[in-house]
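Enquirer: Each structure below appears as structure tokens.
Since every read-out is calculated from the coordinates, none of them should be taken as a lab result. The model shown is predicted, which means the values in this text are computed figures rather than measured ones. Cβ atoms are built from the backbone, for glycine too; each structure is taken alone.
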Structure P
């Protein structure tokens with residue numbers, strides 16, 4: 001790749017710079033916007049959102065303050081209200097637009113840390129964690145790594161958490177919740193990254209709130225199941241939680257850098273994230289930088305606004321249902337071909353085993369080399385599997401059938 005070398009002493013023509021970047025950089029990209037990319041939960045970008053992203057870049061808005069960008073601030077207010085309605089979350093929640101689910105979990109859990117310690121008469125933002133009352137953090141054994149990283153960044157520690165068992169699909173067992181005393185946070189999951197399974201959030205919230213514990217929902221992609229009648233039962237009780245994290249660049253199919261943190265009581269979000277200075281004069285409107293970890297940042301809500309305006313309520317529901325049906329199509333045909341489906345296909349995730357571990361690994365490698373589609377590997381309950389994640393608006397039945405033909409052909413060859 002000719003992008004490196006010493007820094008030029010003198011600048012190059014802008015057209016030449018872009019030409020070089022295209023010629024050398026484009027071949028090094030991954031086709032995640034393809035209708036046949038099924039690796040990881042990565043949506044393609046809807047055309048309207050790409051154009052909105054370009055427009056926002058051309059505007060070059062700093063979305064930290066209403067005064068610096070009225071359009072960015074107003075888009076955030078509009079989008080947040082739309083999302084609360086769409087995801088069936090309580091009206092009046094506070095929200096922050098961040099980079100992705102990692103920072104959404106961090107932001108929401110910072111609010112949880114603030115609130116639980118405030119309840120114990122401790123101001124963590126002013127006095128830190130030294131000598132603070134300990135916070136008990138409860139997670140399921142299928143907790144996503146981004147939650148663990150967020151807890152580590154918040155000083156709550158990976159080794160201090162209490163881990164409780166899950167069922168065969170990775171759902172947290174509500175009956176295994178421990179007795180809690182003092183500050184406590186329970187992290188639940190809506191949309192297991194392997195199986196798509198959702199924790200019984202309502203049941204957990206009932207038990208948690210009786211013990212004054214905060215419930216945080218990691219719903220990076222699974223929260224979107226609330227938008228469709230055929231899947232919303234999977235998110236039953238989610239609205240009773242205290243905070244939520246999700247990604248618009250997964251199932252809503254907007255460009256990258258579009259995480260969303262939502263907190264029931266916006267005072268706790270602001271308490272964890274507020275910033276003051278003599279030159280920052282807050283107005284009467286919502287000031288975005290007072291609710292998220294970043295100050296200067298791009299206007300992320302613009303392309304989320306474009307996606308929701310472009311799709312509407314019904315379009316979002318159609319997108320979620322369509323991709324779920326594609327996942328079922330994958331599972332049904334692979335099972336009929338004699339391969340083992342390891343999960344109950346309730347959302348957009350399919351786990352398939354082609355036999356022994358080395359055989360499955362060989363099939364995955366061959367599928368990736370073939371190029372018809374791209375699927376990744378995982379390990380589920382000790383079994384090596386291929387994971388099919390159907391998240392893109394661009395995936396059609398033809399894409400699914402063409403991919404299935406290739407997978408079955410390759411698996412039949414490699415398994416003999």
Structure Q
């Protein structure tokens with residue numbers, strides 16, 4: 001029976017530990033926090049978007065813009081349907097929502113976290129509170145792990161599942177990168193992904209806290225004038241710029257970020273054409289012909305947004321609606337269909353949902369998750385240089401790579 005150390009008790013680590021133990025290994029899980037799965041508790045705003053019910057392997061890989069093909073083996077052995085069956089077999093019923101996002105019926109991330117902890121413990125995994133510092137390597141093979149407090153944990157195999165650098169309050173502070181680098185692995189420099197965006201426009205602080213629902217966005221590369229991303233959903237204005245589900249997804253497509261390179265075009269009324277919107281505005285104006293322009297948009301727009309739109313429209317706030325020309329009205333309709341925010345950069349990595357970057361995939365065997373450099377060393381989850389769009393895909397990466405690593409460990413004693 002092989003002795004396995006799993007470093008990191010998040011989604012991938014618990015899946016790896018429980019899977020290895022269920023297949024006969026003696027497994028010790030090293031977790032630096034008082035309880036495992038702390039990051040799971042905060043995913044999906046506390047609801048935990050467990051996976052995406054995507055059924056086609058190619059579509060699943062397409063949702064991973066960074067090194068998606070590397071995950072072919074891991075995904076094919078543990079698909080979203082397997083994740084769904086896994087949690088429901090542990091007594092956590094799931095439901096599918098818009099965009100094939102899968103959540104627990106309870107809407108509680110704690111149910112998912114508790115199920116993962118239970119899966120590991122019921123299969124005999126021993127959890128030890130310890131922060132791993134470095135690997136013990138002899139003759140090109142891993143022999144164990146040393147912790148920061150001087151303890152030594154001997155093993156035939158080690159699985160590094162420490163996560164990235166997002167949500168550092170949950171313990172994801174990049175330890176795995178340092179451990180891998182010290183062992184000779186190349187680490188692609190980490191950067192934020194699925195992260196709020198800073199914006200140039202001064203109206204963002206004025207709109208802070210405003211959530212726009214059922215809007216459409218386009219991300220435009222100003223250097224090429226090409227559209228790099230489209231989405232529909234919810235956007236939030238903040239004191240620094242924009243956030244919300246569509247913005248987090250959009251951030252994944254903003255590679256080679258430079259100041260003012262990207263513009264987000266927001267369609268505030270995606271269900272209407274410019275002509276239909278113009279007719280709607282004309283109808284609103286005709287119902288209050290002597291009303292000031294600034295008082296005529298309350299049925300069309302959120303209250304916070306009205307003064308900003310009035311200013312950007314170029315129409316005087318005090319101009320009477322019966323004096324507004326067809327051309328002015330048309331420009332207003334076009335503004336509402338193309339409300340622009342200029343991106344100046346990402347927010348810090350500790351505000352990101354996930355981290356892009358990590359252990360170079362060319363140095364990991366995609367069929368096993370084992371290091372090509374060090375025998376008996378495996379990787380799982382966000383510590384690897386892969387990241388996906390929002391919608392449950394990143395947790396699926398954690399479960400698939402954790403499962404594959406847990407199935408692949410073997411005795412090296």
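Enquirer: Between P, Q, which one scores greatest on FRET efficiency 1/(1 + (r/R0)^6) of positions 63 and 287 (r between Cβ atoms, R0 = 25 Å, to 0.05)?
Expert: For this comparison of FRET efficiency 1/(1 + (r/R0)^6) of positions 63 and 287 (r between Cβ atoms, R0 = 25 Å, to 0.05), the top structure is P.
Enquirer: Computing FRET efficiency 1/(1 + (r/R0)^6) of positions 31 and 151 (r between Cβ atoms, R0 = 35 Å, to 0.05) gives 0.55 for which of P, Q?
Expert: It must be structure P, since only it matches.
Enquirer: Given a computed value of -12500 for helix-only ellipticity at 222 nm (-39500 (n - 2.57) for each DSSP H run of 4 or more, over all residues; to 500), which structure among P, Q does it belong to?
Expert: Details: P: -12500; Q: -8500.
That value comes from structure P.
Enquirer: Taking 26, 46, 21, 6, 0 as the value of P(r) over Cα pairs in 20 Å bins from 0, in percent derived from one of the structures shown (P, Q), identify that structure.
Expert: Q
Enquirer: Further question: Assign the value 106, calculated as volume of the Cα convex hull per residue in Å³, for residues 343-390 alone, to the correct structure from P, Q.
Expert: That value comes from structure Q.
Enquirer: Ranked on mean projected area of the Cα convex hull in nm², for residues 111-190 alone, which label among P, Q comes first with the largest value?
Expert: Working: P: 5.5; Q: 6.5.
Greatest value across P, Q: structure Q.
Enquirer: Between structures P, Q, where is Cα Rg over 2.2 N^0.38 Å, for residues 71-118 alone highest?
Expert: Of structures P, Q, the maximum of Cα Rg over 2.2 N^0.38 Å, for residues 71-118 alone occurs in P.
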